[in-house]
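Peer 1: Read through the structures below before going on.
What follows draws every value from the coordinates through simple rules; no lab data is involved. What you are looking at is a predicted structure, and each value in this text was computed from that prediction instead of being measured. Cβ atoms are built from the backbone, for glycine too; each structure is taken alone.
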Structure 1
Amino acid sequence: MIWFLEGQASQRDILLGAREALPAHIRITASHRSDRPEITGLADIALQEPADSDERIPWVIHTAVARGVQVVVAGRLGALYEAHRADFNAAGLTLVTGGLSPHTFACVDDKATFTAMAHAAGLACIPATTVTSSEQLQAAYQACRASGEVCVKPVVGIYGQGFWRLREGLDPYRCFANPDAREVDFATYLRAYAAQPEREPLLVMPYLPGPECSVDMVCEAGRVVAYVGRRKSGAHQRFERDTAATGLAIAAAEHFHCDGIVNVQTRDDIDGQPRLLEINPRYSGGIGYTRMTGINLAGIFATRRLGLPEPAGHWIDAVRVKPITVAVLAQG
């Protein structure tokens, strides 16, 4: 039996992929701390996790042992579970967190540390300066601006929260009128940043004009066994394999010893060359789209972890996917 703990909303897609690949007699457990039957209802066994983090670890271990679970897959809280790997091992459980030690999470969750280590490893990445004050921000901006447009983002964060493109000559009100554009003039941003004497660390870096490539992959002890790259193209997503971007993503995941279903993001520079953005040691929000290519990443992951034959992959070229919103009956 395999148990998928609370993850992103794409936990539903992970369950669909796993169920498609696993034999009918293999039971799947899914859980979430909130009442999310539209997600957990796809599993054979649906559970609700304790809200308190201190209670969650012993509850997961006890429940897994009692129900005969073999593999426990962390979702959003990989670092928390990784810190208790010894407890899972002692209980005879295989724990999958996205990494193999707390060191992996310390390296990839802090984007300043990640950038420095990636650069030292010879992985093409975006140079960045860490700032913690308005004076440092202004100095870093002026230095970076000399070579082109500038952007900023928090040292720690997900979903692109806190990312802003700093553009000269913009109407200062634009960031309020159209916040989804993530564009603001530097003077406005600096005034807001300087309103408090202390801020969380921020990265200042060149803004790359090229498209992003999000590479979803299955890793085992620092080795990539399956992957699909995808790029947004207007309202659609397109997919790729064996490109410079996917090659860079694979090299990064293997260098940082990823383990599980993870996501690596790159962005092309002005010359069309990919640069490493970040590693997310968990499955992405868009991983469900990749099944349309004929590669079932969740199914490959689940079968291999349970020692079962993995589903055959048949890559389909020129696939284009458009996400839509549908209503799901939430029972229970």
Structure 2
Amino acid sequence: MDLLFVADPLETFKTYKDSTFAMMREAARRGHRLHACEPADLVWLRGGRVVARQARTLVLTGDVGGAGGAGGAGGVGDSPAWFEVIATAELALADVDAVLMRKDPPFDSEYFYATHLLQQAEREGAKVFNKPSALRDHPEKLAILEFPQFIPPTLVTRSAAAVRAFHAEHGDIILKPLDGMGGMGIFRVGADGLNLGAIIETLNQDGAQTLMVQRYLPAITQGDKRILVIGGEPVPFCLARIPQGGEVRGNLAAGGKGVAQPLSERDFAIAHAIGPTLAARGLLLVGLDVIGDSLTEINVTSPTCFQEITDQTGFDVAARFVDALTAGLST
């Protein structure tokens, strides 16, 4: 098969932990051909099709290095150690077997526009994973609202008064922006309400920005669990991202420690209830964030933690993903 990965610059990959790299490595092991581009390379012109203007055809060298390597402009022979570019050419998305949208968050305007180009490519015959319309329909903070039976007390609002009332009711709360990633912009306010006004002003921008508020979950000390759901079925191990030091955030990007562990009965119940619904909408890969028994986020743009789970448990997450991708292409 020919696979096109739409992703961040390959030169920036931290190959020792990057999940897109794990997908590429497993696909290459099975003999599939790899191509890569960035969202900025996507072009459509009337009378033509959506193309990747500077698609790079890759072979993996087996030298995973560390943080990806220095690299250069990306021409033939000008690559980090872990891959070699053997060709650079315009490539119509409908001419490959699968397009994998793996651009990291944030889901900003440019990401939004890229999903529209990818959807046009679908009209032209391309198969895109995750499905572009589903990426737009499932913002990672707000997608949980569809499943209130699994989430903690939660408020979504622009109103400072509503936030203050929520704090008065629950005492210990978490506030976060809707477009954050990696734990960015997350605040905890305890029962004393210290700095609540300043935090609301920072996130709310005088009523201009919507924010999410949730009751603080003490189980965060045992980790913010990333549960991967592939083709509607949960991987049997999750990665508990445990806050370190005085942090309230377990995100690896915020210094959290990742510890793989088997899914609990509650984890399985949440994943089995949500997974098939999301898979039917074209979400081949989903990352559920669960603290204790509560679902806090549904990640669909570029879920991670493949390598951490595989390295600690021996369960080959990338193999499960490529199996599901192959099955999805046959339907």
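Peer 1: Out of 1, 2, choose the structure whose coordinates give mean count of other Cβ atoms within 10 Å over residues 127-134 equal to 21.0 when calculated.
Peer 2: The correct label is 2.
Peer 1: Another question, then. Can you say which of 1, 2 returns 18.5 when mean count of other Cβ atoms within 10 Å over residues 103-110 is computed?
Peer 2: Label of the originating structure: 1.
Peer 1: Turning to a different aspect of this structure: Of the structures labelled 1, 2, which one yields 3.4 when distance in nm of label points 7 Å out along Cα→Cβ at positions 39 and 183 is computed from its coordinates?
Peer 2: Traced to structure 1.
Peer 1: Another question, if that's okay. To which of 1, 2 does the computed value 36, 19, 12 (Cα extents along the principal axes in Å, for residues 63-110 alone) belong?
Peer 2: So the calculation was done on 1.
Peer 1: Assign the value 2.5, calculated as distance in nm of label points 7 Å out along Cα→Cβ at positions 175 and 263, to the correct structure from 1, 2.
Peer 2: Answer by label: 1.
Peer 1: Which of 1, 2 yields 2.8 for distance in nm of label points 7 Å out along Cα→Cβ at positions 23 and 295, as computed?
Peer 2: 1
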